[in-house]
1. Given -13500 as the derived value for helix-only ellipticity at 222 nm (-39500 (n - 2.57) for each DSSP H run of 4 or more, over all residues; to 500), which of the supplied structures P, Q does it correspond to?
2. Which structure, out of P, Q, was Rg and Dmax of the Cα atoms in Å, for residues 51-106 alone derived from, given a value of 17.0, 49?
3. Work out which structure the value -0.51 belongs to, where log10 I(q)/I(0) by the Debye sum over Cα atoms at q = 0.12 Å⁻¹ was derived from one of P, Q.
4. Who wins on Rg/Rh (Cα atoms, Kirkwood Rh), for residues 27-66 alone among P, Q, i.e. which is largest?
5. Using distance in nm of label points 7 Å out along Cα→Cβ at positions 11 and 123, single out the structure from P, Q with the greatest value.
Structure P
Amino acid sequence: MNDKAKPLGVVPADPTQWSNQRSVAIDWMVEYIDKPYTCWRCRKDTVFSAEDQKYTYEVKKAPIDQHRILCTDCWRLSLAISEEIGSCEANWASSKVSLSKDKEFLSRWLRLLISKEEYVPYRPNTAAKNMLQRLLNEFG
C-alpha cells in the first residue's frame, strides 16, 4: 500500500466569472485547490474538488465564501427532503382547510421538517413544526 498522500487537484480560477466582483479574494485567487472536509451529517471524509469549486463559483455563480458541509450523498438526500417540504408547503397553501384535518399529511410534513434538521446545522423551521404539532395534538 502506498503511504504517499493523494496529490491535490488544482484548476485555474477566473475571478471575472464570480458573482461578486467586489470580493477581496478577486485580487489574489489564481487557482482552486481540492479542499478536504468532513461531512457535517455522516462524518464521512470527502473533498470539494477544484473542478467542483470552479463550476460552483464560476458557472452556478455561488458566493465565493460558500463552503461545502455535506458529502454528495447527504446533499442529494437533503435536496430531496427540501423538495418534498416544498411540495407540502405548496399543497398547504392551496388546500389548508382540508389538509388541516389530514393527520397523515400533517405527520409526514412534520417528519420531513425534523429530518431536514439532520442535514442543516441552522435555520430549523420552528414555526411550522409548532403549527403542525398543535394541529396533530387536536387529533388526541
Structure Q
Amino acid sequence: MDLCDLPSDFIFSNIHGASTEMFKNMIEKYIKRANRFVVVSPEYHGSYPGIFKALIDCIGNEFIKDKKVALVGLATGRVGNLRGMEHLTSLFHHLKAEVLSSKPKLSEVHKLQGEHGEINNPETVKLLQDQIDSFVKF
C-alpha cells in the first residue's frame, strides 16, 4: 500500500466511525486481510511521517491487533531512521501487534539505489534478505 494512493481527504472523512467506500476498500484489501505487515518508513523530522500516524488513527487498532510487523527505516542521513523505528515499535506495541526485532536502518539510501530505484548494494541486499527470512519464521 502506497500512502500516495490515499484519498486527499481521508483524515477528515474516515475518523470517529465515519468512513468512505474507497477507504473501506483500501483497508479491506491491504490491512484487514493481511496477517503481517512490512512497514518501510522514511525518516521525517526525526521520526516517521505524520501521514502514517493519521492513517493508523483512521484505521484504529481493531485491524492491527495480534498481527506481526517488520520495520525498515530509510534516511538520507547517517542513522537510517533509528528514532522512527523506535517510535513505530512503540506504536505497534501499543496497538498489541508484535514487531520483529530485526529492523534494518538504511542510511544514505540515495547512495544505495540504482538508476530505477533498485537497491544494488550487496551488503544491504543481504541485510534485507536476512530480515525477510526471519520474518517468514516469525
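1. P
2. Matching structure: P.
3. Q
4. Values: P: 1.02; Q: 0.99.
Answer by largest value of Rg/Rh (Cα atoms, Kirkwood Rh), for residues 27-66 alone: P.
5. Q
Computed from the coordinates by the stated procedures, all read-outs in this text should not be read as laboratory data. Values in this document were obtained by computation on a predicted structure and should not be read as measured data. Cβ atoms are built from the backbone, for glycine too; each structure is taken alone.
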